[in-house]
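Each in structure tokens, the structures are laid out below.
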Structure 1
Amino acid sequence: MQRLSNPGNYPFIDTEVVFPASRISAEDAVCAFDNCIARGAGLSISDGALNDAHIVSTRNLNRFVSFDAATGILVAEAGVILADIAAAFVPRGWSLSTVPGTNQITLGGAIASDVHGKNHHTSGSFDRHVLWLDVLTAAQGIVRCSPTQEAELFHATCGGMGLTGLILAGAVQLVRVCGAWIKETGFKTRCLSQTLDLCAELYSYPYLVAWIDPHADGSSMGRGYVMCGEPVDAHAFEGAASRSRASKQGSKSFRVPAFVPVATIDSRVLTQSINMLYTLKGLRGSSGRLICAEAFHSPIQSLDLRLFGGSHVTYQFTVPFLAHEAFRSIFRRIVDSGLGSLISVLKLFGPQPQHPENISFPQRGYNLGIDFRVSRKMFTLFRELDSIVLDYGGRHYLSKDVCLEPKSVRRGYGDKVENFLAVKRKWDPDNRFRSLQSMRLQLY
């Protein structure tokens, strides 16, 4: 037995973990267990990759199978880390179209969560660029599926949290890139209206994200720092001096000395410190700076998670673009609760392909993720926030969820839930692929 959790240290479980290194051993493991769930890098904040009986790790299914240098089509096993894809192919002029907030997750995890990046409004989520999958199902063994072959299984697996079967491998369309650099331009905002208006004004930029101060109150509520970015050829941007300065951005990380008692640090103090740093960035002007693409896409990855102290979870949701009042209500509840939050990140979602059986998170609108330390009071707050999100036509990100109720998922995702479950029951009639989350949300 092995004791496992996730980056937020909530919840902890004791479970059996196996590490198949081939398709045959993966089939043997799944056949031997009456129930299990797949787990990649173990970086999901949710309990969707936790099962207190058996876990099938894909970390040893980590090989590149093939790459077509003419078309940019990569075939890889599910346990390949996204950072390894970048390291292997960015120097050759190819990149993943969607890069999430951490590039240390696996390919299979990215597909099962249908992860998104700072460019969803222009390029969509991860699974938009997946061409086909090999899925080990409970009912029919290994099945290749795509948008044109076993399409229902494909769309249900994309964003399906591993509940349709074990993703073994897939083909992903990479995109041409001119280098590993982003020109980032930042703007400080004074209030929520200004933050949202600026996001709308900058919508045409390939990359767009905002950091919002979750503790600001009164006329300053919703203030933050909006950043937009566009890929550039480093050799064409301010010469070698700029490249030298930019190269340092990728290596910096925010670490806490071992002697610091992080559990006693007030998150409001941390938030104010981060807010000050972003303010200083804003005072530098908005002419733009060159930054390593990895540092731009995954800035939170460099934060020491011990800053949160104890256990923490992320409350992440999406609401339509016109639902500005939802944010005011949510920030008001957070301020009134007195609960501290360190990180609050806003992104924009563009159009999302609609498939009846697909339960991917994105829908056109705003996407906000807020981190909290785990407490009884936090769970009470989340129930209040759930009602606000759902009342405004929103829904929640399953890859960050640890405490949603079944009714909230069904209200947020509508008929998609039952359509998804119809596909799951076809390919997994005995509910052999299950997680703590799927049992809690009654996704079987």
Structure 2
Amino acid sequence: SAKEDTEEESRMRASQVPHACSLLSLAMLFLPVTGMSKQNVPRLKLSYKDLLLSNSCIPFLGSTEGLDFRTLLLDEERGRLLIGAKDHIFLLNLVDLNKNVKKIYWPAAKEKVELCKLAGKDAHTECANFIRVLQPYNRTHVYVCGTGAFHPLCGYIELGTHKEETVFRLDTQNLESGRLKCPFDPQQPFASVMADEYLYAGTASDFLGKDTALTRSLGPSHDHHYIRTDISEHYWLTGAKFVGTFPIPDTYNPDDDKIYFFFREISQDSGTSDKTILSRVGRVCKNDMGGQRSLINKWTTFLKARLVCSIPGPEGADTHFDELQDIFLLSTRDERNPLVYGVFTTTSSVFKGSAVCVYSMADIRAVFNGPYAHKESVDHRWVQYEGRIPYPRPGTCPSKTYDPLIKSTRDFPDEVISFIKRHPLMYKSVYPVTGGPVFTRINVDYRLTQIVVDHVMAEDGQYDVIFLGT
């Protein structure tokens, strides 16, 4: 719960940033853990210039040919930071970011750059190798992917096990295709996470960016199980823009562990012909192996639900912030129940605003355990499914917790597979724990795009300190 202390553990965490230390503004907001802030005003607001003058920000400029920072991987345990940029990966020491900086130069192949330019892409902002994936693979290697001038590639960076070691090398002899692991387009929203040597990624699988998918790849050498969302089922994903992907255990049994992913997508949930953008939370089971006769190499446990972030209005005329921009999970004493902080913006070109909403995993799980949505056809409205739900409940992981006879998703009955193909959406939505946003910014010339949250103890109580970037 929000009243619990956090236990910050040394860990490697990847995040997407537009530019190292160049957020247009940084707002620092203190929220009491007991509920919504009474004063909806940042305690501190800093411009880029203010950040430099405050000595609280250390500029890292990299090199003239390697700017455009996209990805960070923080390794607190060994005191180092990896930065993915344009054609470069940098290794920094956390004690002094500008001392003994190591870098790997990894440009896109010249022939790929030429093909990219022939396709009408910009030579400087698109036809280069923008690093979008930096994920810890094991104690000695990091998995890295770059856009490769719209021909994504992936490989392994060798690192020393101790921060004193000087090893920092890309294995160029074992590069592999980055399709379905990394975006083609450097500007495309994207999310990935490494769990148990498997890479889970939400991205587009094609040059045009139209086929969006949630995929699982890599894995132990003896256990490769490539899985993705079903492209033939238009109810699953439509123009999805992925924001965050996280492994979160659901019970004490690891067989129930799931990957939760947050995204926004085009939807026709309203039952009208108008296409709207809605924010979602989805999940799949980590032990999903795909189906036996149907949904082969496809997720058989894929479910999604709407995330609502809105200001209640008179007579149900709520003000909605429907475009999810960023997600941060704030750890609690219970690893199964982090607090979910989201930054949302409005979709209207007339009414512009940003908001921060907070969700509990208990509420998210309750929606996934609730009624399914049903749609007779594309022309019909979504309604609550009232028919018989097959056993085991669609979306449930194969686990001794539920049925010892079902050891794999390939053991699911055909009716379970058929049901989840047509019913990936939950009928109920997930609402914030406070009933509305904890912070809003309306009718300003900027929008919030990023969030980081820290839990602190003060003399007058416990606070969640929210850092917001534009």
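Rule-based calculations on the coordinates, nothing more; no lab input. Computed from a predicted structure; not experimentally measured. Cβ atoms are built from the backbone, for glycine too; each structure is taken alone.
Taking distance in nm of label points 7 Å out along Cα→Cβ at positions 54 and 326 as the criterion, which structure among 1, 2 has the greatest value?
Working: 1: 4.0; 2: 1.4.
Looking at the calculated values, the largest one is 1.
If you rank structures 1, 2 by relative contact order in percent (Cα under 8 Å, 6 or more apart), which sits at the top with the largest value?
Working: 1: 19; 2: 13.
Once relative contact order in percent (Cα under 8 Å, 6 or more apart) is tallied for 1, 2, the winner is 1.
Compute percent of Cα pairs over 15 Å apart, for residues 158-213 alone for each of 1, 2 and report the one that scores greatest. Mind dumping the intermediate values first?
Numbers: 1: 68; 2: 61.
Going through 1, 2 one by one, percent of Cα pairs over 15 Å apart, for residues 158-213 alone is largest in 1.
Tell me which structure, out of 1, 2, gives 20.6 once mean count of other Cβ atoms within 10 Å over residues 318-325 is calculated.
2
For which of the structures 1, 2 does the calculation of distance in nm of label points 7 Å out along Cα→Cβ at positions 110 and 206 return 1.6? Could the numbers behind the result be given before it?
On the way: 1: 1.6; 2: 3.2.
It must be structure 1, since only it matches.
Taking Rg and Dmax of the Cα atoms in Å from the coordinates of each of 1, 2, which one would give 21.2, 61? The partial results should precede the final answer.
Working: 1: 21.2, 61; 2: 22.3, 64.
Source structure for this number: 1.
Of the structures labelled 1, 2, one was used to calculate helix-only ellipticity at 222 nm (-39500 (n - 2.57) for each DSSP H run of 4 or more, over all residues; to 500), giving -2000. Name it.
2
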